[in-house]
Structure 1
């Protein structure tokens, strides 16, 4: 089985895939961080859902990228993952 990181590295060699990935990069990074943090804490999706007083399907949709969470939900998620939510904007003119 190929790891996600290896798959992503290979997929991003394609210029069209890279272009589309960059459009969704913030979302992908958030999803990756949520999954990594949940696993590090040894939580299943169901256990995380219980901490958030929501359904496992909501966690699944979040992790699959089919759910657009509110800032309130993300704040509650951070608490449930013993984490801190940081949101920032960066000037595009300073990055290439």
Structure 2
């Protein structure tokens, strides 16, 4: 189920060095891509996660557990993780987890 409104707070948004370097190496406009990924994540569009993880995320919105999305940007996976307390959302590469 896709929502058009933000379903939860993102808290403080940060990115890892790997994501920063990936965006610097691309001809993409990083702020626009980051904003797009965060908007999808906050609306409950979990990206490229399997059905079980989508359901877990949907349940976690109301139960207050961690949320994780996965998106492909220029052939690279980027994860977006919001902590259970909604204090922080991190953009990272899978190998940085």
Structure 3
């Protein structure tokens, strides 16, 4: 028995894929998912932060990287540092 928690993003992806893959009608979707509460995650908490982390990893070592990313994503440098904190502290960037 798998008791791993499912994230809101995973639940939304399941619904999205069901509709997309099954070319389902409104009634079919309602029968399958009707009455279920779904939280649709925001772009900034899922995709944007992942893009920032990927950009940070791919450009690590470039002088002024945080400033470059802050301009690209219209965020402050402290916000960039907060978003990338996990990857910077993991030691992942130091691997060659």
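Bear in mind these aren't lab numbers, they're just calculated from the coordinates by the rules spelled out. On a predicted model such as this, the values are computed, not experimentally measured, just so you know.
Mean projected area of the Cα convex hull in nm² computed as 7.6: which structure among 1, 2, 3?
1
Quick one: P(r) over Cα pairs in 5 Å bins from 0, in percent, for residues 45-84 alone came out at 6, 28, 41, 22, 3, 1 when computed from one of 1, 2, 3, so which one is it?
Only one of 1, 2, 3 returns 6, 28, 41, 22, 3, 1 for P(r) over Cα pairs in 5 Å bins from 0, in percent, for residues 45-84 alone, namely 3.
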